[in-house]
Structure P
Amino acid sequence: MTSLETNYELAKIQNKEEERKNQRMEERIRVLEKHLTLEKPLGDMKNIMWANIIYSINDIWPSIQVIFELTELIKVAMEAIQKTKEELGDKPEEENQLIDFLNSRNRHQLDELEIEDRTSTIIEIKKVLTKRNLMLNL
């Protein structure tokens, strides 16, 4: 009987060892299946891609801030241009009339109007006309 009991105990021990081997093999199979489904490589790739995206955004963030600042400056400039357009209105016609008026006056009449130099006054009027045209073209 002892040999039967000993064989039985040995068989139980071998059975337990076989179960442990099977469990290790099953665990190894699960690890290999994970590698086959590419879970780990895909996860690693996602992490690398996000790191690259964050690095790129940090790299260009100052440019993005400048764009927003310039957009605000453009809004301010557009408001100033609109205000200038409203102020100028139909003044080019008035400037042309002023030039004609100055050209039709003699030296004595210009002195009475306290205009010392007809040419520089006409040039100033033309500058205003040119500036207005530039503003309208913007």
Structure Q
Amino acid sequence: MALTRANVEFLMVARLSPLLAAAGLAVTVLGANADLNGPIARAVRDLGYTVISDVLVADADVAQITDAQISEFLDACELHTLEAILGHLDDVDIKVGPRSEKLSQLATQAERKIKRLLAAMGTAYGYGMATLEAGYITLDFAEHE
């Protein structure tokens, strides 16, 4: 079964709705969540496919993902969504007299989630790992006696 844009939005909101809401990002799942366009487009490109438009990722863009790649794609979407969330979490700690609010903890939590997800993706899919390439060296000279 091919993924749809609305399916991906539903899964990202299910995984990250508290952080999305805290960052002021939309939590709609109807297939047109503008805040998830960038993360979904980057995840599609991470798996070697292209998107028609970064501004509006369509069902056809997401449908390129094969059944074997769905888990990797969703993890990449989550990673890029967390990066977008982190970019919007600009709250700082507040202290007024005896009362204090530690608003920067959300950014710290998002950073920890990113590190854990990157480690898990590196183990599971080799995400972020260098690839090995083979080649040969040609020596362009003549040997004289």
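All of the numbers you see were taken from the coordinates with simple rules; none came from a lab. These numbers were taken from a predicted model, which means no experiment stands behind them. Cβ atoms are built from the backbone, for glycine too; each structure is taken alone.
Identify the structure, out of P, Q, from whose coordinates distance in nm of label points 7 Å out along Cα→Cβ at positions 86 and 126 was calculated to give 2.5.
Details: P: 3.2; Q: 2.5.
It must be structure Q, since only it matches.
In terms of FRET efficiency 1/(1 + (r/R0)^6) of positions 38 and 118 (r between Cβ atoms, R0 = 35 Å, to 0.05), which of structures P, Q is highest?
Details: P: 0.00; Q: 1.00.
The maximum falls on structure Q.
Where is Rg/Rh (Cα atoms, Kirkwood Rh) largest, in which of P, Q?
Numbers: P: 1.84; Q: 1.20.
Max of Rg/Rh (Cα atoms, Kirkwood Rh): P.
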*Compute FRET efficiency 1/(1 + (r/R0)^6) of positions 30 and 102 (r between Cβ atoms, R0 = 35 Å, to 0.05) for each of P, Q and report the one that scores greatest.*
Q
*Taking -16000 as the value of helix-only ellipticity at 222 nm (-39500 (n - 2.57) for each DSSP H run of 4 or more, over all residues; to 500) derived from one of the structures shown (P, Q), identify that structure.*
Q
